[in-house]
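> Given below, in the form of structure tokens, are the structures.
Nothing in this text is a laboratory measurement; each read-out follows from the coordinates by a stated rule. Given the structure is predicted, the values throughout are model-derived calculations rather than measurements. Cβ atoms are built from the backbone, for glycine too; each structure is taken alone.
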Structure I
Amino acid sequence: MMEKIWLSSPHMGGTEQSYVNEAFAENWIAPLGPNVNGFEQDIQSFSGTAHAAALSSGTGAIHIALDILGVGEGDVVLVQSFTFCASVNPIEYLGATPVFIDSEKDSWNMCPDALEEALNHFKDAGQLDKVKAILPVHLYGMPAKMDAIMALADAFSIPVVEDAAESLGATLGGKHTGTFGTFGVYSFNGNKIITTSGGGALVSASDDNIKLARKLATQARDNAPHYQHSMIGYNYRMSNICAGIGRGQMEVLPKRIEQRRSNFNRYLRLFEELGWAVEYQNERENTYANRWLSAFYFEPKIFGLNFREELRLYLETLNIESRPLWKPMHLQPVYEHCQYFGKWHCAEKVFDFGLCLPSGSNLSEEEWQRIESAIVEFAKSK
């Protein structure tokens, strides 16, 4: 069988090893160290955020952000339904309840109209004080409509935690995703646009917030010669080794974004040649997407009800990985009891008929030829 073409595999730039070797040479193997400090500075410089804490995962970053905002038992967080479970699970960690918001058709991200409906619902019920945070997601590297979301958040005095795990390098009006809300979250998991093997970061304009985040991430140890703890903390700090990989990856991040965007445009050219009227996340005016994954929607009225799945399975027979889009959280067995706001069920439709195609920045021309030939042969069979 031919070698597998992955959906999104790690892509090293070449200098990562030097940072890791330096950590070994200086015996900075434990968490924290020069690479962690340097990586945090790199994140700040690139994204324009004032402060950053390098952590062990994006999930941990969301957990700490919500904890700092005081989310707890009986509280509510309004969160995008169309996302990965890591956006939602930390809400449950803290004993709070997720309330799901549908997506809108342009960006596939949190729908401002549905968000406003949810906010007014809690206001009219005299329960607005229970809503402790709004958590939008910049899905597949496409910025959400943050202007509208932030206007609502300000009007209702609710803080925003941006899940920018998939959107490092994406901008709206020249401002980086992750820097609009009280907190922003990035992920450096193995399949992301750059990776630290596993890892994440929490960013904020507030120095106090990030200082507290660093404390919570190191078991909330007090400043004492012995181990003393006045609050509950977590073991969420990034290791100096992983941060070394991240420093090398940051050097090639602009190139990786360019390569991912090139992938997306190559698919568009292929679909145009095939006469396929596919839909996708629109890059609106003043919006720049990193196109982490090339994701497309095959309208069933045009392509048929089974087209997406037939294409996915056909690619699978050729050892080419593709994947359905995220299953909305309000449809997940573990969360199906939760409230959901949205009249159009956009997230459900895109999940049912959407597909992510191989998007790695390290796709070779030979692999591209295999992908394109496979899609063309599939098209001939229809």
Structure II
Amino acid sequence: MKWAEVAAARSPSEKVALMREFLSLCPKHKGTSRLIAHVKHQIAVLEREMAARRQRRRGRASRFFVEKQGAAQVAILGLTCVGRSSLLAAVTNAKPEVGEHPYKTRQPVPGMMPYEDVQLQLVETPPLVAGSAEGKADGAQVLSLARNADGLLLMVDLAYDPVEQFRTLVEELEKAHIFVEKPQGQVEVVRKGSGTGIQFVGAGMLVEATMEDVRRLLAEYGIRTALVRLWGKVSLDDVEASIFADTAYRPTVVVGNKLDLPGALEGLKALREALDERLPILAVSCLRSDGLERLSEALFQALGIVRVYTKEPGESQPDLRPIIVKQGATVADVARQVHSYFAERFRYARLTGPNARHQGERVGAGYTVKDRDVLELHA
């Protein structure tokens, strides 16, 4: 089978050539649309990697790489002329070039936005377009920025069919295997050189599919010996997606701009009805600064990050620079970030702050930290 040849190919250029041949042979109908999108995305990714390697050989850094700073990095995505530059200029220290001409932003522009005692890094990206996932208009690079970010800000123009704009953005992201809604389940296919066929492990369950359906699907791609790990509710489409590329979930806030224009309120209502509270929506006017004061808190809450402060034994005040961890992190995770010494020789921690049952409460390595916890580590 042609896909088996793709899997066996050693070099990226050989893989791209075989993938293009695979596409030419693949029948075009509704049942193969997702498969074709997967392959096109893989071609775009490989071509981007080859271009990056050529740049490195020439000693040139990618103009699309943005080093992460602050508590988290959030990519601002949108179609052209929705106000991405205006937003960045209004809420950060950046000075992007703001104008009404379409496609003015040609490379990412970062800026820092304060939220209480931390800084969030916003990165304005060049605009997405229909076809970005196949590499159109620097789309592969923009989507790579989105995948690398900790969260996403999807920006739409409320006065100009915001629902269709939102759908275009989400479609391009999903073609690149980037999802803005937390998935119900996850799947990982671990190929083996030898073994006893397809084995299933994990606490997940298949939805509208059987194990035999999965075996037939994997066989179509030349995979006859593998370990399939399941978490949550997994569909056959999820299994197919896992063959091609790792899927990524990115916490997302939707920002509807141009609230000051005629028709914006109707557009906002339509957007809220379409999303049905699946994602947080913030209505703003960058021109009048309406609603922008709520942006930093909305992003912080969506990102699911936690600030933890450390205190030296015997000191009355903690270090004012928080350690940033994800929700669900434990004292052990914090100890590893502080120093390997604490991770290896940890005994216990003293907990103070607003979440302690009593100040100085003793907690173990498995305690799940909460925002604004103060920890005194003992080793």
Structure III
Amino acid sequence: MSVKTEIVLGQPSWHVASDLVEAWVTEAGAHLAPVVFTLNGVKVQPFHIAPWHDEEVEAPPIIQTLRGDFFCLPFGANETQYGDEAHPVHGETANSRWSQVEPGMFEMETTIRQGKVRRQIELVNGEANIYVRNIVSGMSGPTCFGNHAMLAFPSTGLVSTSPFQFGQVFPGDFELPANGGYSSLKPGAIFQRLEVVPMDNGRVADLSEYPAREGFEDLVMLIGDDNLPFAWNAVVFPKQGYLWFCLRNPRVLRHTILWHSNGGRHYAPWNGRHRRVLGIEDVTAYFHYGLAESCSPNPLSDQGIATSLYLDPGTPLRVSTIMGVASVGPDAEHVEEIEPGADGVEIRLRSGESISIPINLDWLY
């Protein structure tokens, strides 16, 4: 069954709603956006939607649709063929057509590596949270995967994450000036804190505040700590009066990639206009190279850091996250900690506030 879609920002999309959350899921790639949350009567929409959404562009479906959050299998550019598997950018899951089998439950069958993927979007009345689960079944062999959330930054956002082992700037040429793309961070640089990241010009960038470095595209990977009960990413928008957060199981989604997209791509359809966007992408992968590089020995896997996972056709892979928003004041600072609370989580800010969020943490496990 595939319930009728409606055209939303240029894409056929399904509607999912609760009393505090209204969301749309695209037929192409099952991209989740827009998502409108109601906080104390005020509506906020955190997710980015590509500026060419109402244009006809010559690009893969993922680029035509580009918005919100979507599931990537295999995650990455996939420019190198893996055996006889030639996957598109971020896999069939982010590009191909899905069907809605019941409200909030979407499904597709993959053909490049045969299997089935279900994507579940669950909303709970009284909560400003989105529960997302991607279930991969029937597949065999190694793979990389991840979620690809993208936030729009109408004003300064304060970025923080749960503890990580170390961070690294993408070790290759993320963009090439000869192709009309520009990057600012030092390729391959290792760092311990978001606030101190080496730049190519010898200076230091602070990745805990964004937007920054206008005119550049950059990508870094934060190597996760799989001993945490759950891992998290958060962005506080003091001017807009809310914070966004995402929770994950770090034994399934091991790491986080931060993609800073701020006008550094001058080739079509980007044309220098894709700005003030931060991809916060939770992955088990080797940067955004793709299947071949993530499943082969690489500098991270050589250190015992997981960059892929082996799929057993008899054991489904469940990839679950929880995203939500909460109100904050105009003087709110970075999120300091997100920890289990009595009925969900407690979010503590550096400015001293503590916010209780009702959440079903069992969803992650």
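> Of the structures labelled I, II, III, which one yields 4.2 when distance in nm of label points 7 Å out along Cα→Cβ at positions 145 and 233 is computed from its coordinates? Each step should come with its number before you reach the end.
Details: I: 4.2; II: 3.5; III: 1.8.
Of the structures listed, the value fits I.
> Given a value of 1.8 for distance in nm of label points 7 Å out along Cα→Cβ at positions 17 and 249, calculated from one of I, II, III, which structure does it belong to? Walk me through the numbers before you get to the answer.
Working: I: 1.8; II: 4.1; III: 3.3.
This figure was derived from I.
> Here is a further query. So Cα extents along the principal axes in Å, for residues 89-272 alone, computed for just one structure, reads 62, 37, 32; which one of I, II, III is that? Display every interim value, and only then the final one.
Values: I: 65, 50, 26; II: 62, 37, 32; III: 51, 41, 33.
It must be structure II, since only it matches.
> Here's something else I'd like to know. Using distance in nm of label points 7 Å out along Cα→Cβ at positions 41 and 353, single out the structure from I, II, III with the greatest value.
Biggest value here belongs to I.
> Assuming 19.1, 57 is Rg and Dmax of the Cα atoms in Å as calculated from a single structure, say which of I, II, III it is.
Numbers: I: 21.1, 72; II: 23.5, 71; III: 19.1, 57.
Source structure for this number: III.
> Assuming 17.5, 56 is Rg and Dmax of the Cα atoms in Å, for residues 9-184 alone as calculated from a single structure, say which of I, II, III it is. It would help to have the intermediate numbers written out before the result.
On the way: I: 17.8, 61; II: 17.5, 56; III: 17.5, 53.
It must be structure II, since only it matches.
> Okay, next question. Relative contact order in percent (Cα under 8 Å, 6 or more apart) computed as 17: which structure among I, II, III?
Details: I: 25; II: 13; III: 17.
Source structure for this number: III.
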